[in-house]
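No lab work stands behind these numbers, since they all come straight from the coordinates. All of these numbers come straight from a predicted model, not from anything done at the bench.
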Structure P
Amino acid sequence: MPTRHVTVTVCRGCCCGSSVKHPDVDHDGTLTVLTHAVESSRCGVVRVVNCLDECERSDVVAVRRRQPAGAEVIWLGPLNAPLDVAVLGDWLRRGAVDDLPARLAPMVFTKRPPRPPIAVRHERGEEESLVCPALRPALERAQAADEPDVAQ
């Protein structure tokens, strides 16, 4: 049986997986592609988490894989284009043992240091709202689209 050496963490919090912020992205389809790829390779597991706190880069995926020199975490985002999802899925299906495909290289980023949750930052006066700052513009656009035009 192959060793489980890969953990794919898929963010599905306030921004990642949001049809408000990314209405043209098939979020469920992305999760299905990644899950099937990892399951078919039998190399690891897929975890879905509420928020990885990288909302500006949504949708975000972290791939943790064991290497001879120790564990490596590859942070990817935004992962929204179907072709990018397919390329990541193919790499995971092969066990994520070779180099990350070049097409995905522009999406690699360094995770920022941990920070308190938005509710704590709001209580401290560091955030003006309990709504994620990266999600606010999309919510405002959606609300404006829902409001009736009173000028008529």
Structure Q
Amino acid sequence: MKTFLDILLPRQVDNRLRGSQIPLYFFAAYTVVSTVRSCIHLLAPDGGAGSVAGMDLDVTGASGIVFAFALWGSAQLLLAFLQLLVVVRYRALVPLMYMLLIAEILLRMLVGHMKPVTFAHTPPGAIGNWILLPIALLMLAWSLWSGSRKLQEQA
């Protein structure tokens, strides 16, 4: 267990990946998707609320919905920047970033369950959550397993 914590929360945060490269490659690909998604929410005229998510924006208060989507995009862009830093400079944090990604997905699913919204179609993010969650779980497990093996070999 100590080994897993040492991998999740390394004492030295550097560019040394402690384990297989494959979780890093998947995380780099996700970082690109995350950056594009955040730019859509931030820059699209409707924040992606109607054009992507299929929300009815012909209602009173639609400007508040668009504003919230744009704010969400700005927060996502900051997270995408951190993800890019991890991919390029702080690879030791890849397992921790998978843990945060899993938490984010689960929280989005929880909010969707607690505060359901009607959409014209299933939003891409709702579908993506079900695809990304098992991949993120697998990549986290892979990075922890391969990292612990590497640490044991070095000991």
Structure R
Amino acid sequence: METDRMFKGGRAMIRWEVQAARLFLSVWQNVDPKAIIETCASMGMIWIREPNRFQSDKAFVTQVARRFTGLSERNCGTWWSEATQQVHRVYRDIPPRTALILGRMVHVAVGVIGNQIVKVQAERERAEKEARNAMFTALASGEAANV
């Protein structure tokens, strides 16, 4: 990615932008693209259909970043618990500024697909409702008996 290449070349850059670019690349290279598209598109659909689920746009973008990074095993750590004698998995959360930048990158790259799916579904539902209403109107007026 351009940001990472420029940073490695010695250009001064904002740390969380570089972290976001590296996270984006690591997830994109290690996760099936279909899983990424499904996850991010579904997040976009939730945002359009149920906007009250998120307190703000920042909350939505942060959640997109968390779901995106959660797809990769590289963002999980493990530790041994002496008390339970088991290995436990822990999710490594990313810094808030990095999450905002990463979430915006992911939503722009993939999340708009979810927005388009919602628009298509809404149009389909509207057409079905109109057809149903037309049928009920025809039944109520007795036109269906003549058919």
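See the values below:
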quantity	calculated
Ranking P, Q, R by relative contact order in percent (Cα under 8 Å, 6 or more apart), the structure that comes out highest	Q
Identity of the structure behind -22000 (criterion: helix-only ellipticity at 222 nm (-39500 (n - 2.57) for each DSSP H run of 4 or more, over all residues; to 500), calculated), options P, Q, R	R
